[in-house]
Structure 1
Amino acid sequence: MGLPNATFKSLEISAKGLISRADVKAKIIKNTNKGIRFFVQRDLINIPEQELINIPEDSAILAHVNNISSTQRNTVLSNGTDSICLTEHFLAACALANLNNIDVYLDNEELPFGDGSANLWLELFKKHNLIQTVKESQIKLKEEIYIEDPNQAHKYIKAVPTDANFTATYQMDWNHPKIGKQAYTWALDKDAIDEAANARTFSTEAENQMLGLSGWIVGITETDFTVPLRFPDEPSRHKVLDLIGDLYLSSINPLNFQMQVISNQGGHYLNSLLARELSKL
């Protein structure tokens with residue numbers, strides 16, 4: 001799992017954050033078997049790499065389900081002092097690129113947003129030749145895991161053991177003429193990473209206008225979308241992207257599991273519950 005032979009020293013990127021609307025700087029440095037960790041301190045971005053090893057370990061926010069502080073609208077992680085939001089797209093890119101054991105230094109409590117997909121991160125990884133897809137799933141799921149939303153029984157997520165590679169399916173049922181009932185399945189053994197990674201997040205245009213995000217996030221009106229979709233099923237594809245990213249909070253790349261994950265109208269909350277179960281295996 002991960003990239004045991006990665007030789008990069010550091011990667012740097014700067015792009016606008018969705019919440020701050022300001023440029024967010026990120027520096028990524030490989031660590032030794034410590035998982036994916038975030039450090040949120042403005043002054044760390046400019047510290048020489050050789051001095052970063054002196055940063056106290058307890059200032060790190062480990063990408064683990066135990067550190068989830070919110071799953072409303074996005075997945076937020078916290079160590080009790082610092083928080084980092086909008087983690088799901090970055091973690092999905094790490095899973096699809098099979099990247100692990102990295103420290104991410106940020107000068108704001110959010111990750112650069114890009115276009116609302118995982119493209120920003122995968123393009124960075126591709127630029128530095130860091131894409132190493134999982135060739136075959138290796139961890140056998142012993143029994144089915146089924147989790148139902150306690151407040152809405154029609155929403156559920158389940159992981160079914162298989163003898164094949166990882167697949168993830170998201171099923172939507174929206175009362176909307178351009179969405180309706182749709183489903184998308186991403187499979188490790190046949191689909192290129194871009195098939196899920198390019199799918200953008202979306203929100204109602206009314207919400208976008210209220211939050212000042214119109215023109216940035218794909219908007220849904222009563223009858224259509226505010227911009228052309230990249231795929232007819234882009235909404236369900238993006239939900240699969242979120243799912244993959246959230247499941248990495250088990251601290252194991254979900255693509256390494258021999259399982260079929262099916263989410264029926266679920267979201268970050270149900271994703272996090274499944275990640276917790278996977279972390280126990």
Structure 2
Amino acid sequence: MDAMPDLTHASTPGTTIHPTAIIDPRAQLGTGVTIGPFCTVGPDVVVGDGTTMVSHVVADGHTTIGAGVTLFPFCSVGLQPQDFKYKGEPTRCEIGDRTHIREHCSVHRGTVTGRGITSVGSDCLLMAVVHVAHDCQLGNSVIVANNVVMGGHVSIGDHAVIGGAAAIHQFVRIGRAAMVGGVSGVEGDVIPFGSVLGNRARLAGLNVVGLKRRGFDKAQIQRLHIAFRALYREPGIFAERLAATRERFGTDPLVAEMLAFIDADSHRGMIRAS
């Protein structure tokens with residue numbers, strides 16, 4: 001990137017740019033932005049109001065960073081994907097509002113063979129040394145602990161929690177409010193509200209702690225528990241248990257969400273209970 005320091009951005013209201021930072025003149029900076037020492041911002045980057053780059057941050061590519069985001073030292077967003085098929089196409093990267101991206105994280109832009117965009121939602125926390133590969137899609141309020149790695153095309157629903165050092169295979173889907181235990185190898189899809197752990201990960205139950213934190217009441221959780229046991233703990237063929245669970249509990253919104261997730265196309269197949 002052949003960017004030169006751009007003093008014109010200093011006139012943006014409330015914006016502070018350290019003299020060692022390199023900001024391409026074509027980059028768009030909102031109001032109240034703080035860019036610390038040795039940061040680099042490319043020509044197609046848009047930075048929202050009140051966002052802070054602490055130091056040594058690199059933002060490049062067609063990247064949009066929302067308002068109130070904090071990017072910590074040595075993280076990078078929007079760099080080209082680790083994919084030999086990528087030939088410099090103008091694919092995208094998006095970071096939602098108020099998200100925190102900690103030290104040494106990397107969020108790569110998408111590919112034309114995928115979604116064309118890598119996105120991290122609002123109010124997320126990516127702890128240190130997290131890698132979000134090309135075409136991944138993280139929802140809102142997702143927490144990803146230290147040293148987690150994601151292959152390309154991973155999808156993670158709102159309020160999911162990924163434990164430290166977990167490894168998530170390409171094309172895996174992780175449902176809303178699910179929990180992945182630390183040091184888990186995740187090769188298949190994780191149902192909404194599910195809790196998986198192990199190497200390789202197995203479906204251990206429901207993410208009850210996460211459900212309570214999200215404000216679901218005791219009766220809702222109890223109905224989900226009964227449906228989960230009918231689906232995963234009863235004897236017989238899974239397809240028959242699925243049909244029986246749908247007939248008995250299909251009108252419950254949380255159960256219906258879980259069943260719809262199971263019904264949807266899956267590249268990797270579902271993680272089943274052990």
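Where a number appears in this text, it was derived from the coordinates with a stated rule and is not lab data. Not measured: the values here are computed from a predicted model. Cβ atoms are built from the backbone, for glycine too; each structure is taken alone.
Structural remarks
- When Kirkwood radius over Cα pairs in Å is computed for each of 1, 2, the largest belongs to: 2
- For distance in nm of label points 7 Å out along Cα→Cβ at positions 40 and 200, the highest value in the series 1, 2 is held by structure 2.
- Among 1, 2, which structure scores highest (criterion: distance in nm of label points 7 Å out along Cα→Cβ at positions 96 and 112): 2
- When distance in nm of label points 7 Å out along Cα→Cβ at positions 224 and 256 is calculated for each of the structures 1, 2, the largest result comes from 1.
- Mean count of other Cβ atoms within 10 Å over residues 168-175 derived as 23.2 - corresponding label from 1, 2: 2
- Source structure of the calculated read-out (relative contact order in percent (Cα under 8 Å, 6 or more apart), 23) within 1, 2: 1.
- Once mean count of other Cβ atoms within 10 Å over residues 24-31 is computed for every structure in 1, 2, the highest value turns out to be that of 1.
- Which of 1, 2 yields 5, 18, 29, 29, 15, 4 [P(r) over Cα pairs in 5 Å bins from 0, in percent, for residues 72-119 alone, calculated]: 1
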